[in-house]
Structure formats: C-alpha cells, structure tokens
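Listed next: structures, encoded as structure tokens.
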Structure I
Amino acid sequence: MKTFVKTAMLGAALGVGAVLAAPAAYAQDSVYAPNLSYRTGPFAATGIPLMDGQRDYILMLNERDGGVNGVKIDYDECETGYSTEKGVECYEKTKSKAIVTQPWSTGITLQVLPKTNVDKIPILAPGYGFSPMANGKVFQWAYNPPASYWDGASMLLNYVSGGDMASLKGKKIALLHLDHPYGKEPIPLFQAMAEKHGFTFLPVPVGLKEMQNQSAQWLQIRREKPDFVFMWGWGAMNAGALTEAVKTKYPMDQFIGIWWSGHDGDMKTVGEKGKGYKSISWSVPVADAPVMADIKKHVVDAGKSLIGGADDMDTVFYQRGVLISMILVEGIRVAQDHFDTKVVNAEQLRWGLENLKIDDARIAELGMTGMVGPFSTSCSNHTGHSGAWILQWDGGKFAPISDKLTADAEAISALEQVKAMEYAEANAPWPVNEACK
C-alpha cells in the first residue's frame, strides 16, 4: 500500500535521508494520525484539494508551533483510490499505532465501523459517513461533526421551502445521486419528509460507470420536470451532471448540491454556463483569514505544500480540508488538557472528540472567523449539528448567498434513534453506552 506523504516530517528541503529519519527522531513526542486518502482514481479531482488542505494545516502547526502543545502530529496518507477494499486494507495497516482513522468514504466507514468497537479507535468523518453515527450512545467510537448528511438534506428542504415546509406540498424534488452508500445516505430523510409534507420525492441513481454519461438520467429529469434537483454527487459525477444540466437547459438556480457537490474544479468545466448553480456548505472559503495567511507563510511560500500555488488556497475544498484537520487537532488538544498528558492515545482522543466546544471565541482564536459555524459535541451527540450556508457559483467562484441555515433537529433526532437501533440490532451483540444520556 503506497503512502504518499508524511507531513510531520520536517519538509523536503531537508533531503531524503533526513526525511526518512524524522519520525524516529521525535517518536516519543508525536501522535500518529493517518488519513485514508484518494489522490488517484475516479474521485481524485475532488480528493486532492481536500487532502492538500488537511495536510497543510497540520504541517503549518508542526512548523509554527512545534505541533500541539509541543507534540508533533505525524500525518500519513494511505492511498485507497476511494476503493472500499483498499480502504479496509489501509485501516488494518495503520490501526496498530494510530490514534484515529479517517476513512474518507461512506463505504469504507460502514466497513470499519464495527471494527472500531473491538480495536477501540475513533472514526473521524467530518461531514460524511453514516448519519446515525450522531447517536453517541450507540456509536461510541464514531464522529461526523460538524453536520451530517441528514442535516444537509433537512437544510436543503428548509432553503427551497423558504422556511415553510408546507409550501412544498404538491411539488416534486429529484435526488440525482451516486449509486453508492454515500449517494444513498439522504434517502431515508427525504422519504420521511416527503410523506410528512406532501411532496413527491424522485430518486435518480447514477451508477459508477455512468458518471460521465448521464444522458439517461437527465432525459428522466427532463420528462419528470421536477421543481428542484438536489445532487449527491462526487468526483466525475459532478462534472458530468453539470454538463448535462447545461445541455438540457435545466434552470441552474433550481439545481443544488450537497457540500461534496460544490467543488470549484467541477464548475470550471461549465464556467459561465453554470452560473446560478448552488451548493449547501458547512464551510465557507475566506481568503484573508489569519489561518490561511499562516499556512501561506509557513507551508506554501516555504515550498512545502503539494498545491500548485497560492491561488489554490482560496477554493472551497482546500479550505474545508483545513477545517477537517482543525477538528482533529482540537480533539487532540481537548484530550491533552483533560488527561493532563501530551501524547494522547486513541481512547483519550475519543473523549476529546466528544467534548469539543468550537464556539465563536475559539474559532476567532484559531484565525477561522467566517469559515465555519460554532458547534459542540457530547457523549450523546457526536455530530454537533452546526448550520450551513448556500454557496452560489457566479461564473468564476462560489460565494455565500444565504444566512446560516439550520436543520430540523427534532425530525433528525428521531430518525437517528430509529436507524441507530436498527443497526445495533442487525449487528448484535452491539455495545451500547447506557450511561450516556
């Protein structure tokens, strides 16, 4: 299994021999945080900027601060190509010394989820994975802050209804989705809301082999004439869908994607013709954020980043990668403080991840004001359910056009409880934390 980068190493400028020796040099003062990356395969175009952002934030901390409270973060990438089989191999390869696993695929997440109860290693899947993981009582080792797919689905409905779900009665909403565990994630929430509020829900699956040729799906959309098309796409599927939407003249302002369907690189395939397309996002790119200046100074300008240049820093996915690593680092920091130790282990990080308090004050301290909304986690709430914004493509970039949206917490909590218990019963015996209220 190929490993791409070791961010905790001191940088390519030190020479190959020094780089290879670096981990041993500070092994007693580092924590190992692997990432199951995908810089190759059909989803590489979306994976690369996310991994770059994750890597550069951690490298910046290592360079600027010597890590977290003097402890280096040994960031490692194990390449999966977004393959579930390879992802499981990477998990098994890295778990013995890792304090966390970052699966980067709903399919991989579902495969390693039962293993973490035995291996006692937390899953960190910010904004992805299995939505019922929000239920910390059932999923003690899984975390998907700051928002789940069901949060995203609820907020999309909130947006198109203008805050009045009753206004959706009699309307038709199509879900153009990857025919993969990721793409199927929002379906239970949409089905429940359609039944409750009287709108027609039309799932339109896109097979892995159809991502770049969606003529059949868009013929169906053209025939059905939905009031809105929501997209749960990824990688090549996004560009394929945008191209077909332009070709069929579907109104772009009625076409809205989940946060993984709002990638600058995908939009450049249609450019001005994609103007009006929207994506919901729990992150907002802020070019002049202090944290971005520090990354530029300590990593990009120093020639230690893998990105092409500073312009790549202002994209949605690169900055979201930065935020994802921030969530991991804050979990480490909280665990260090609570357990009065520098080098935390996996079980201690688990506690840290379920005791996050990312409030406005902390966001400002991190130099990330405007980039993400406040959220907190707890024993029972492993998601935090932060809000999100609607970003719109103006022909050259994404920009926020809405106030912060929030999800229907009551509806989502009820569905989380039902689906979490169904999972536990289907995978019995499944450990449940009865002490968690």
Structure II
Amino acid sequence: MPYSILIADDELNSREGLRKAVASDDRRVEVAADGEEAWDKLQQRRFDVLISDIRMPGLDGMTLLQKAKELDPALDVVILTAYGTIEMAVKAMKLGAYNYLTKPVNLDELDLLLDQIEKKRRIQTEIEFHREQGDAPGLEGLVGKSQPMKDMMEEIEQVAPAKATVLITGETGVGKELAARAIHNLSPRRDRLFVPIHCAALSENLLESELFGHERGAFTGAVKQRKGRFEIADGGTLFLDEISEISQSIQVKLLRVLQEKQFERVGGSETIHVDIRIIAATNRDLQELVDKGEFREDLFYRLKVVTLFVPPLRERASDIPLLVDTFVERFSRENGRKPLKVAPAVIECFQRYAWPGNVRELQGVIESMVILARGDALEMKNVPREIRGEAEEPDPAPVIQGDATLAEVEKQVILETLKKFDGNRTRTAEALGIGRRTLIRKLHEYGAGSGGDSDEEEDDE
C-alpha cells in the first residue's frame, strides 16, 4: 500500500530533486510550488507525509505546518530550511513537526526518516484496528488430538506457506476463524495483520465501506477518509467469514480484488494496489448457491483454490475433555477463581450430547457453569437440563369423563390448550392444527370468544 507524500518548495530544482529522490513503488509523491498550492492539495485529499520548505512566499512553512496539523492531526510533517537554528527547530517541533532537516538535504537521512514514519504509521494503524475490534480474548489455537483434528492440522501446515486463497467450510461454531488464524500464523505473513470481517453482520452499504474504505463526503456521515479492511490487511491476511451472505454487487468487486489485487475506495477514483491473502469461510453449500444463481460461479472457483473442512464437535467427542479443561481454566481465571475440578460424569454427559452449536456452544455452557458454580467443582447439577437430557415435565392430559360426548371432549381440549398458551389464540390454533378463524368461531360457541390476543385481526387468514 503506497504512502502518499506532498513536497512543498518554491525552488523548482529542489522540489523536483526531492520528488525523484523519495519516489518509489511504495511512495506516491506530489509536489506544490508554494504554501498556498500545498494547502489547496491538503484540503482536497489526504496525505501521509508533508515535506515543506520553511521559507516560501505567501504562506510560509511554519504557517502551513500549523494549518495542516489542525486539518489532519495524524499528518507527519518534515520541515526543511537553509536557515537552520535551534530556535526554529524547537518551534517547528512544538507546532507538531515530526522532524526538522537542513538544506542541502542529506537524501539518505531523509529516506531513513521516511522509513521511520512509514513504520510508525503502520504500527499505529495496527493498534487502531485492534482497538476498534476490541480484541476480545479467545482460544489462542485449535484444541484437539482426535484423528479428524490431526488430519485438519496437517492440511493447515501444508496450505499455510502457499499464497493460494483458502475456502474453509463447516457448521456454525466449529472454529473456522481459528483455523484461518492458524493458517495465517504458520504463513510467511505471520508478522503482518490478520484482519477478520463477518460479512453477514453488516448491511450491503456498510460492508462495502468496511471492505474498501471510503473518501470524505462519499455518503452522509463520511466526515473523513477511512481505510477499509483490504488496505489495513495489506501484506497480511483478510478473513471473510460467512462469505455466502455478500451481495452480487460486492461479489463482483471482490472478484476484481482476487484477480487484479486492486480496488477503489467508495466515492474515490484512486486505484489502490494491495498484497493480501484471502481466506473465506462458510457454513452453507456454495455449489448449491451457485446452482441457484445466488453466488457467482467465477468467484466460487477463485475462492475454492484450496478447501479446508473443519469437523463438527460430535465427530470428535474425544476432544471434549481437553476442550473442557481449556475453557474451565480460562473462565476460572477470568472470573478470579481457582481452576474448578470437573466431575467425570459431566465429561461423560458432554460426550453423549450432540452439540448442535459445536465448540461455541460448549464454550458458552462452560462459562455459564463456572460463573454459577458455588463449590470447587463442576457437578452434574451444574449442567443445563437440556444437555443432561432431562425433559421437562409433560403437560397433564385433560381428564375426560367416560360418558363425555365428542363435542364435549373437543371443547375441553380446546379450552385446556387455550389456557396453556395464556389465551393466545394464534398459538392455540397452531398447536391444535386448526385454522385461527375456526378456533375463534368455536370459542364464540363456548361463550369464550372475548379476550386473548385481541391485537391480531380475526379475519387474518
């Protein structure tokens, strides 16, 4: 991702010499013949670095520095002058200059200074990103010694060093993001950012802005330029979770990034080039969505260069004891408790349960049990009822008198069911398998037609 630099100098040879000296594939450079032109450019678009001569006609370098920092406090400014004095250097630094160089400029020194600025800005971007994410604590790595997990980890180790796009499949809650992080952590990109985004959690417009960024004024509320996840992830890995939920229009833009490694911000015309690895995940059958015309076939084949399947928890029940130990230790520590013991009966119960919500469900159950436990161990009494397999007490059947007529039995069943649902006629009709209008008619016959869910229309069928 190139850094943008603006050079302001009223001497033609000086500014052109500086432009040629600092320009590179990673640095996009513009020049301004004086302070006024530089100020106009700063208001039109955002720059990462301003290099300004201090003595210029009209708007001088010190005034430009002050105005530029008021406009964009994050802008790094390097002041140049042939009249270097300690007093002037101190004043420039107090006004917010990053550094101060004297003319004639030592180009090696300037290049080193720009490298420092670029590194500092990259670190700040990463810190800001992690702050926005909240960095909720999570499982540090994949946990499990079962054969399905061993097979998957072997695949991850084989895939990680490559540059290929990876499509991770598996049910909700199995740990697809953890698998994606493992790929990133074992790859040559491990020292750069792993940037996740959950596509289903955002509307189409918001997702587009989050992915590609936007320019100031691109839409209502866009008060400043904002980098998207593609720019933030430059050099690293972008993880697109629930990729099946993105719209057709964003699918087209995503396909372009995969093919050409370039895009434009929302509301912008500047083409931005990035070097990223994309890992996508889905709990749906993308081939089925392609067949239905809901997902682009060309994008599907771009994403599934390598496919990785994360097994559901029910297929690796032998991993449950290790997962339980991991979660109990973690949540005990987070809640200021000594690690709780876990009764063998609890583990056996967990291994019999199907875990439709997979590892995520197990994690939530353990957290709840740790918080609510009163002793120093987790016992069967701490296990939620639905997991223990204990069904709730069935509703008592209506007591039918031996000589009751069919009409009387029907009336009793209807009234008992209505009572069970606290007078809600819609739910009562659904439970009985009859139309709501039919139920209302019969209630009128029984003299029980008033009350209930009166906020619903009686002729809504």
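What follows is calculated from the coordinates using simple rules that are stated; it is not laboratory data. Not measured: the values here are computed from a predicted model. Cβ atoms are built from the backbone, for glycine too; each structure is taken alone.
Using Cα Rg over 2.2 N^0.38 Å for the comparison, can you identify which of I, II gives the largest number?
Working: I: 0.94; II: 1.42.
Comparing I, II, the top value of Cα Rg over 2.2 N^0.38 Å belongs to II.
Taking 265 as the value of volume of the Cα convex hull per residue in Å³, for residues 185-416 alone derived from one of the structures shown (I, II), identify that structure.
Values: I: 155; II: 265.
Here the read-out was taken from II.
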If you work out FRET efficiency 1/(1 + (r/R0)^6) of positions 57 and 329 (r between Cβ atoms, R0 = 25 Å, to 0.05) for I, II, which one comes out largest? I
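Compute relative contact order in percent (Cα under 8 Å, 6 or more apart) for each of I, II and report the one that scores greatest. Kindly include the intermediate steps, with their values, before the conclusion.
On the way: I: 20; II: 11.
Largest value of relative contact order in percent (Cα under 8 Å, 6 or more apart): I.
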Which of I, II yields 3.0 [distance in nm of label points 7 Å out along Cα→Cβ at positions 153 and 377, calculated]: II
For mean count of other Cβ atoms within 10 Å over residues 41-48, which of I, II scores largest? I
